[in-house]
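In the part that follows, the structures are each spelled out as structure tokens.
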Structure I
Amino acid sequence: MKKEIWIATSIYILSVIFLATITDILLLSNIDRYIIILFLLLIAFALGYSLNSYILSEKFKVDANLLHLTKEILHELNIPLSTIQANTTLLRRTLKDNEKGIKRLARIDESSKRLNRLYHELIYSIKKEIHTIEKETFDVKEIVEDRVLLFKQLDRNDFILSLSPLIISADKIGFEKMLDNIIGNAMKYSDKEKPIVITIKDSILSIKDSGIGIDEMELIKIYDRYYQSDNHIEGDGIGLSLVKAYCDDENIKIRIQSQKNMGTEVKFNLTNVKI
């Protein structure tokens, strides 16, 4: 890479010297100054295009190879992941009287579900890098109800819903992933007996739990990638970083209010994406 940088620098210096020489020659002639300026601009464009093509060609090649490799890895990851999930379902039927075996199988099943979630988030992120994700018009109320229905299947926390219809235009898949992260965190950091409260009112989507909460010092670092407020609880620590990135892209304002041992409330102001 250092070799390419030195070559590009040399080409740039030679281009400047060449343009300066041509400028001196043309200024000494009787050619109209506007023609001189146009001629110099054409030369500068040609030299700039050639230089940038040389500099960026290697980058484009590396990006293309990396994208191809990533797609292959994702395809290969999906096969063992599907195998694990299928076999855990079969094994659960044969371990009805083995309590320890069922608990171990449950941990494997939870880990595979977490891997599956990360797998789909990675696919979504790659697709987003390749091309712009088209915005869709949808009702936030319906999305919340669908996601809550899926989380209820985990047979963990109850949900208290107070939802008004709210039509917005945004990246729908990203919105679902954002909800999954926030609701998942609310459940993860709360006791099973404590419900998750979700409301939609006046273009504000609120998700509130009564869990362990976050103190003021932790709130400052909450959006940092890989940061976790509680290292004793399993997790990848990138959820809120992804949520914040999505909100910034969609011009959605996010606010987190929390107190230690009192719970956390995450509010999304959807005014800017409301139809």
Structure II
Amino acid sequence: MRQPLPLLGLFIVMGYLLLALVGQTLAPYSYTDQHFADTLQPPSAQYWFGTDQFGRDVFSRVIVGSRTIMVVATTSTLLGLFMGGLIGIFAGYIGGWWDEVLMRATDVMLAFPALLLAMLIITTLGSDLIYLIFTIAIVFAPGNARVIRSEVLNIKAMAYIEAAHAIGSPTRYIMIRHILPNLSGVLVVEGSIYFGYAIFAAAGLGFLGLGVQPPSPDWGLQVNDGRNFLLTAPWITLFPALAISSLTVAINLLADSLEIRN
């Protein structure tokens, strides 16, 4: 409560989470309904965010689109943390040639720009929702693995790890019982940071037409749909872009707070 900016970020994130859960029931129109008599209508009492080139209510599409972005960002972040954490713990604790092989593989992936790597993967696998989630997770896993490995190396040198070795504790037991719980702070901070990245990546891929396909109300796809009408109907692009930026900023405010606390 003494940190107003992270608290504001928390309220914004919780608001979008609520929209993701019940937004479809709150939307005044179906996100697929086309009102051809009301195409490109500006914001009004009837259409709060105006309508797009097909007469669809932008407000309803932004609300319902929050579900897609939250599902993709949440699941890809958790999956990326799992994959990166597994690689980082194994490489940092086991060491030796396993460490060399795994870290060189992550170096190769980190050498590619994140968006370029995501485009390469998703054009190979396809643009289904499940492939989009796996793509974002794979892109962010190497960086997470690097951070986790570095922390594991510090924990590995602690006295209680040496004591566990001395009493003959199995390697798997030490990693699960002693190392993993001490990574919780780092995992929370990394998760909050990558959650913001995942939102941006999902929206960016949607804008490029590589994310969720029409008629899904994906925010990135909505921004792309409205770019040809920026001069005549800027609200088509403005409101989904504001949704992307406000959610990303809110996540970053929370991440900064958690990083300082950690």
Q. If you work out distance in nm of label points 7 Å out along Cα→Cβ at positions 173 and 253 for I, II, which one comes out largest?
A. II
Q | Structures I, II, by distance in nm of label points 7 Å out along Cα→Cβ at positions 101 and 125: label with the highest value | A | I
Q. Kirkwood radius over Cα pairs in Å computed as 23.4: which structure among I, II?
A. I
Q) Among the shown structures I, II, from which was the value -24000 of helix-only ellipticity at 222 nm (-39500 (n - 2.57) for each DSSP H run of 4 or more, over all residues; to 500) calculated? A) II
Q. Suppose you compute relative contact order in percent (Cα under 8 Å, 6 or more apart) for every structure in I, II: which one lands on 25?
A. II
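Read-outs: derived from the displayed coordinates by stated rules, not from any lab. Remember, predicted model here, so these are calculated numbers, not experimental data. Cβ atoms are built from the backbone, for glycine too; each structure is taken alone.
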